[in-house]
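J.: Just below sit the structures, each encoded as structure tokens.
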Structure I
């Protein structure tokens, strides 16, 4: 069963065979054995093992308390299903400290379709052998490359040396979106989609900024050219000036061995799984915890204030 909460959630994305519980009362009455959460919190009054499956990779974001947001322990979860050694090791240390949750490295279920064979990909043109550049960008005004690189992308797309696919974060300002939509021609396509994975599989190189989507591209062992990235690591090809973009894209398409090794090394740390079975590993991990007689040694915190806030938000005041 699905339970979707919040004004920004689009229920139409559920497929016809997927079932949805409409209210919190329905969820509580259904008595789930496990609750899979792609967010940061889950109400304690919902039954079942609380499982964190994450909504993205560790992008290095610091929260208002000055701590890495990805590793913030909020007292909500019984099990963390981590994506790779980069996240597993810190969470194992946190598990030793808090002693009320388990940690199992499973890989990230979101990426399973990235490694499965698909019947067709709408973004691959078998009749066009030109390299394909995928441009993605975050919506943050201070970090987004989209407004700054508009004229350069316009120029490069008109030349026709490469195929361009453009996809932005859903919160990208409408003015920027309309600008890029107006650029569409036989060499450039603007894509609005809730599923970026086929785009990642179709492209040879990504042009990006600091958007976390670039990490998914690196897992495919493909090069990413970043514009003014906040953490220009060796596995990225970072530039700081608009006039450097074209040359770096050419560099990326050449696929130099040293850079390929850096990408492979980084990918092995954040997500070493390429078998498309991360979802299965999550289910196995949950089953083992549920079947285990050796439960966590401590109870989770009561989280009184947080749970009152959640009850108010969900308008749920039943107490069992």
Structure II
């Protein structure tokens, strides 16, 4: 009997390139798209009879893995893996992989798009026009402004280069600077937060660390600054951000990711006119989806065929 491969990434479908690749290797794809929190009973039985899994960003807990007697590999069709209990998986001999380098251009392009929308107040303008008005807002040019970037992985690097191409000064905080890039100036975290006109997050979230952007750091930003988060919802204290947006501590925010998704009805950010919120789609271009899905499929195949996967996060 063919090994069964669970696929929860909602854009992967029967007869696509990933489906065909898995079947060519004698595997049987099983589809259970993730479109929000699953009922407790469904979560508990998600991995029963499953040998490998290609997952969206849904949580995978130690309790869920206890029922995963046949599971050998989990592959994220994306970069982040905060939602997976990697230690619990490793304790059961389950490999965990991700797909870096597949969507960073998509993330960087959306980041710059959000910055342009905020700088020119395009959401407010288009909403007003749709409602019968004709506003003539004075926005801001990006050229000459400071783009602060926290984290210099693939998406941070790509964003810095795009910003520099637009005439922005790219100021970066990272543990891994690249002195050979003349378009970027590397400095400490506090300086980036203090000097940025547009502060963009491109770093990983942590399970044990506090919020990267909390009330004191929001207070340290320019009152004219815009916060952009295309990285992890766990990086930002949303209560503190809502207060900062309401009282003018900072001018605005553009959030691609939230602490809880979909956005809760009682979110303190709901209804604010100086925040842009998108639905966790920065890496969801057609091109990036194809790359990420195939990378995850290759990871599953490698593990099941006793080869070391290209991008393990468990070792």
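A short reminder: the numbers here are calculations on the coordinates, not readings from a lab. All values reported here derive from a predicted model rather than from experimental measurement. Cβ atoms are built from the backbone, for glycine too; each structure is taken alone.
J.: If distance in nm of label points 7 Å out along Cα→Cβ at positions 78 and 190 comes out at 3.4 when worked out from the coordinates, which of I, II was used?
T.: The read-out was computed on structure II.
J.: Between I, II, which one scores greatest on distance in nm of label points 7 Å out along Cα→Cβ at positions 134 and 150?
T.: When distance in nm of label points 7 Å out along Cα→Cβ at positions 134 and 150 is computed for each of I, II, structure II gives the biggest number.
J.: If FRET efficiency 1/(1 + (r/R0)^6) of positions 86 and 142 (r between Cβ atoms, R0 = 35 Å, to 0.05) is calculated from each of I, II, which structure is the one that comes out at 0.85?
T.: It was calculated from structure I.
J.: Same structure, new question: Could you figure out which one of I, II the value 64 for percent of Cα pairs over 17 Å apart, for residues 174-301 alone was computed from? Provide the component values of the computation, followed by the final result.
T.: Details: I: 70; II: 64.
Matching structure: II.
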